[in-house]
Structure 1
């Protein structure tokens, strides 16, 4: 099984720049050992099952819970039972085979 998660999470009560809070979340993702990709608008990570994906999202939220009164998050899941882990890179590779390298 492969669960791809695309998400953004940040406080809405901490002013215009929230990178210090997003950095705390990214540290949790990095320490998880799951493959991930950071973008300007969010993060994608891949886990072997849904409970692992949800647990990682809970840990991300826990990084903000104590000192943020309002947190915004948007989450998308792509769950495939018949695919092994590795789709986070495989999907990009499939496109690049058809059109050439993609800026990422």
Structure 2
């Protein structure tokens, strides 16, 4: 089993449906999310994360939004991590005065 997982900005995008690639509930999703924001939030949660800018989400192959490689920690699942990440991103944006 790999020691990391990948997070695409589409997983948290408010403009996408579940079938379009979003993996968190609509109220937890965010508009105009970047891979750099995901890295910052993941590091604030205590994870090692790095941007792979030249990658694209397979369902949105026409966009090069990048992806984030996150090193696993403990027995946390990807779904649980994404919910925590979304919460952290909301806090991060509120502190910066963005929605």
Structure 3
């Protein structure tokens, strides 16, 4: 991605959590119950707002990992983040880039 400014995308989200104890792409330990996400192209770390389009609930979180690695998904949420916005399995979401999370 040449510039994340203005990035906004609607697509499918999933959650991940079984990787507990693994390191993220940033070298920190993944905490499944924490509030974070994985994205394929946004700079690390990035702050984004993720909105569940089914129920309107949203969360601001830090993208600190790469993924999702399954087709047709735009973001993987930590289990903690997914639960906060009512994602159980797959959900249609809107992801908006808010800036660097330094």
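Of structures 1, 2, 3, which gives 18, 55, 26, 1 when P(r) over Cα pairs in 10 Å bins from 0, in percent is computed from the coordinates? Don't jump to the answer; show the numbers that get you there.
Values: 1: 14, 44, 29, 12, 1; 2: 16, 52, 30, 2; 3: 18, 55, 26, 1.
Only structure 3 yields this read-out.
Of the structures labelled 1, 2, 3, one was used to calculate relative contact order in percent (Cα under 8 Å, 6 or more apart), giving 32. Name it.
Source structure: 2.
Could you figure out which one of 1, 2, 3 the value -1500 for helix-only ellipticity at 222 nm (-39500 (n - 2.57) for each DSSP H run of 4 or more, over all residues; to 500) was computed from?
Derived from the structure labelled 3.
Every number here is computed from the coordinates shown, using simple stated rules; none is lab data. Not measured: the values here are computed from a predicted model.
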